[in-house]
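Coordinate-derived values only; no laboratory data. The structure displayed is predicted, hence computed values, not measured ones. Cβ atoms are built from the backbone, for glycine too; each structure is taken alone.
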Structure 1
Amino acid sequence: MSQILDNPISALSEYVSHPSVSADSKFSEGIRGAREFATKRLEELGFSVETIETPIHPILLGTRGDPSWPRLVIYGHYDVQPPDPLELWTTDPFDVAERGGRLFGRGAADNKGPQIVHMTALHRALQKSPDLPIHITYLIEGEEEIGSPSFRPFLEERKEQLMGDLLLVSDTGSPGPDQLVITTGLRGLTALEVKFTGPSKDLHSGVHGGALLNPLQALVQICSTLHDESGRVAVPGFYDDVLPPQEWEKDELKKLPLKENEYANFLGVPALAPPPGYTALEAIRFCPTLEFNGLGGGYQGEGSKTVIPAEAFAKITCRLVPDQKSADIAEKVREALESACPSSIKVDIEIKGGGNPYVVIPPGKPGSPGTESGLMKRAFPLVEQCVKKQFGSNPIYLREGGSIPIIRDLQEVAGLEALMLGLFTNEDNLHAPDESFNVSIMNKAINSFEEFFLTLGKG
C-alpha cells in the first residue's frame, strides 16, 4: 500500500511539483512527471494501469476488482493551466506553500487536490477492507485544460472497458468550506472564431477613409446585432430548445448561502445584469449565453497610427443548457453573422468545437427516470449522509455554469451518469495566480469519501 498517501498534504505537494501544463510543449517533462506520479499511486492502490497514447498527452486507465462487482468509474485530469502571469504569484506556483489553512500551487484545486482526496480515501478504505467489493475503473487524462481533444476518440475505442454503474467526479465547485454542492448539470459549449476582411492591406485613413467600410466598424456593427437591448441573445432560434428548470431545482438554489449583492461584490462590479426573467444566480445555471471573449484588429501599440485595418476578428463562445445542441447553436450563430455582414466585407467563420450540456436528475427527485442502476440509487443518498456527518450540513443539488464536455461524452458513449461533488470554492482562484486548495475541505472530504467507499462496498 502507498506510504505517501498516509500524508495527503505531502502527496499533493509532490503532485503539484510536476508542472504539467498541457497547453505548452516546454512543460513536457512536467506532464510526464505528473503522469508517472498518478500511475505509481494507482499501482500502489492495487490497480492495473494502462498508459494509452494519444496524439497529444496519454490517458491513464486503471482497473481493480472483480468485473462482476458493482462498477464505479472515477475521473480526473493530471494536466493544469499555465501559471502566467508569474509575477502575480505570492510563491512559486509549482512549490506548494501552506498558509492561512490553504495549499497554494498550480493545480492544487484543479484537479490534483480532489484526486488526492479520492486516492487517500480509497487508500484508507482498502486498509480497512482490502477486498472492497467494488470494481473501480480510474480514468485520468492529460488534455482537459485544452478541451480534451483526444478523449472522445478514446471513449469510442475503449467504451466496453468503461461501461459502469456510476461515474464519480470532483472537478466542480461549492460555495464554501461548510457547504458542499452536488452538481446536477453542466452547461454545454460552442466556440467560433470570426474574421472580417475589407481591403487587401492596411490603408492610410486620410487617403482612403470614407471610400470603404472599415472592418473594425463592421465588426462592432455586426456583433451588436447578436444581442437585443435587454441583453437577450438575438440570434434567431437560439432559445428554441431551452428546457426550463424544474421547481425543485429553483428550491435548491434558494438554499445557496450567497446573496446577489455579495456576488456582485465578489465579482467587483457595480451591479449585476442578468437577462430578463432570471436572477443572476439563476442565469449562470439555467440560462444560455453568447459571450465575446476577444475583439481586435488594427494598430494596438502606443500612440496613434492612422490606418484602416485590413482585418478585424472576434472570438465568441456560447454556454448552453438542456436541450440545446452545440452543433445546432454554432450553425445558428454562423447564419446570424453571415446575414448581418454587408457585401463590402468578407466574413470567415471557423467553428472551434464544443460540447453538449449535461444534466442528471438524482434518484428520488421529481422527474427522475426510475431506471437508475442500483449503485447510483445507493450512492446519492449515501454521499449526502457522509457529507452531512463531516461538514455539518446537507449538500445542495445545483447545476453549475461551467462546462465539462467529457461528462456528456461519458454519458453518451458509456452510459455513465455522474455523481459530481464539488471540492473547490471561488476563493481557490482556479486558472488564476495564487490558486489554492482549502485544507479543511480536503480533510473532511477524505473522511467523507472513506466512509462512502466502505459503505458502498457493503451493498
Structure 2
Amino acid sequence: MRIQMDFAEYIRKFDDHTAKYIPNRADWTPSDKAVYGPQRYFDLDHEEANDLRYKAVRYQLNRHFQSNRTYRTYCEELDFDPMSIRSADDLDNVPVVSSDFFKSYPSGRDFALWLANIYTGELPRVHIKSKEPSADEVIKSFNDAGMAVAYSSGTSGRHTFIPRDMRAFFSNEYALSKGAITMFYPRWGPDMRSFLLMPNPFKTNLFAGRLGTVMYDIMKDVEVALDQEVNTETVRQSMAKGDNLVSKITKYVVSRTTQKSVDRIVHWIGERAKDGSRIALVGVPFMLHYVLKELKEKGRSYDLGDRSMVLTGGGWKAHENERIPEKNFRKDVEELLGIHPEHCLDMYGMVEGNGWMLQCPEGHHFHIPTNYLHPMVLDDENKNIGYGKYGRFAFLDGSMGSYPGFVVTNDKVKMLEHCPYCDRPGPVLEPEIARIPGKEVRGCGEEMRRMMAADVGGE
C-alpha cells in the first residue's frame, strides 16, 4: 500500500522535475507570480485569486498595449484606455479578440509577417530561405530561431496559428501539468510510466502534440501513439471532408497507422498489468476509445485502478461520429481497465491560451485556474452574462506574454459560481461544451483583420 504524500511535498517534488520551466524567482513578473506562486490552483481564497489574476492581466495588458502595434490600434479604435482598468471588477472591459482572427492568415512570406505582427515584443532573427515558403517552413524558421509556434488541428477547415516564445511555452506546459497533478493528487509520481495517445511532441508543431513535451520531465518513461513527423499538410488531408485522391490516401494511411497504434497500446497495457507499473494514459479520447473497443472485442480486461490514471483532452475531432457520452466512456474505462471514474478526467483548453481547465474527480465539472485566467461568458453583444446562462466562452489570459491572450471563442458554455459536487472554491464550467455554428463574434474579428491586412499586404 502506497503512503499518501503530503500535498506540499507532492508539489515540491513536481517543481523539482519541472525546474527548467520555472523562471528565476528574482525575475518573476506579476504573471509568473500568478502561475508559479500558488501551491494549489483550484483551492485559492477568492481574494487571493482575484489579486493574482488582476495583477497578471493588468501587467500583460500594459505590455501588449505598449509593444503590440496591432492590438494597440485595435484598442484605440474602440476608444479603450488601459488606465481605465483599476480593479478586478474592470477586467470585463478589456477588448477581446475573436478566435476566428487567428485563422485569418495569408500564405508564404506574408504568413511570416502576419505572425510577427501578432507577436508582442522583439522577435528573434528569423531566416526564411524559400521565396514561397509553406506554413511548415515558416513555422520551422521561427522555431529554429527560438520560438514555439504551434497550430490547432483545424476542424473548422483552417488552422489556428499562435506564436509563443519559450517563456510563454514553458508557462503553458507548467500550468497544464500542475493543474493535472493537482486534480489527481496523490496519484502522480515521477516513477510513473505513460502512454501519450498523441503524436511524438518532438516531431510535430500540432499544439495537441507539442503539449506532451512536459511528460518527459514528469514521468519515468513515455511511449507515443504516433512516432513520425506530423505537419500541417498531413493534418489537413486527414481532417478533410472531400473525396479527392490525396485525402483518401492520407486517411487510409492514417487508419492503418491508428490500428497499429491501438495494437501497441493494448500490448503495452498488458505488459504494465504484469509488471505492476504505475501508469498514465494521456491524450485524445478517441484513441483510448479505440483501445477499449479492441479490448472488448478480444474479451480482455485489467485491474489497473490502484496505480493508474487517465487524462483526456482535445475532443474527438474528425472522429466526432464515434463520440460516446462521457459517462459511458468512463464506464468503459472502469470495466476494461479497472480505473475508477474519479481517476478518469478530461481537460478543456485551446491553442489560443494557457488556461487549462481540469475536471474535478467528484463531479467532472471543469475548474478554472482563476489565479491567472479571467473567464467570461458573453452574449451576442459581447456583454458578460455571468453565471447560470449559456453563452460564448471568453477569457483574459494573464500568463500569456507573447501575444494578446484576450480571446472570445466559438464555444458554447455555462459557467457556475461554484462546483455543485466538490468544495473547491471558484467558478466552473459545466461538462457539456459545444461549438457555436455560424457567425463570427461581432466587432472582434473584422477590425483586427483589416489592420493586419494593412500591415501585411501594404496600402
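Overview of values
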{"read-out": "Structure from which 23.5 was derived, mean count of other Cβ atoms within 10 Å over residues 278-285, options 1, 2", "value": "2"}
{"read-out": "Structure from which 23.5 was derived, mean count of other Cβ atoms within 10 Å over residues 174-181, options 1, 2", "value": "2"}
{"read-out": "Answer label among 1, 2 for the case where percent of Cα pairs over 22 Å apart, for residues 46-125 alone, calculated from the coordinates, equals 35", "value": "2"}
{"read-out": "Structure responsible for 26, with relative contact order in percent (Cα under 8 Å, 6 or more apart) calculated and labels 1, 2 on offer", "value": "1"}
{"read-out": "Read-out percent of Cα pairs over 35 Å apart, computed value 35, structure in 1, 2", "value": "1"}
{"read-out": "Ranking 1, 2 by FRET efficiency 1/(1 + (r/R0)^6) of positions 78 and 302 (r between Cβ atoms, R0 = 35 Å, to 0.05), the structure that comes out highest", "value": "1"}
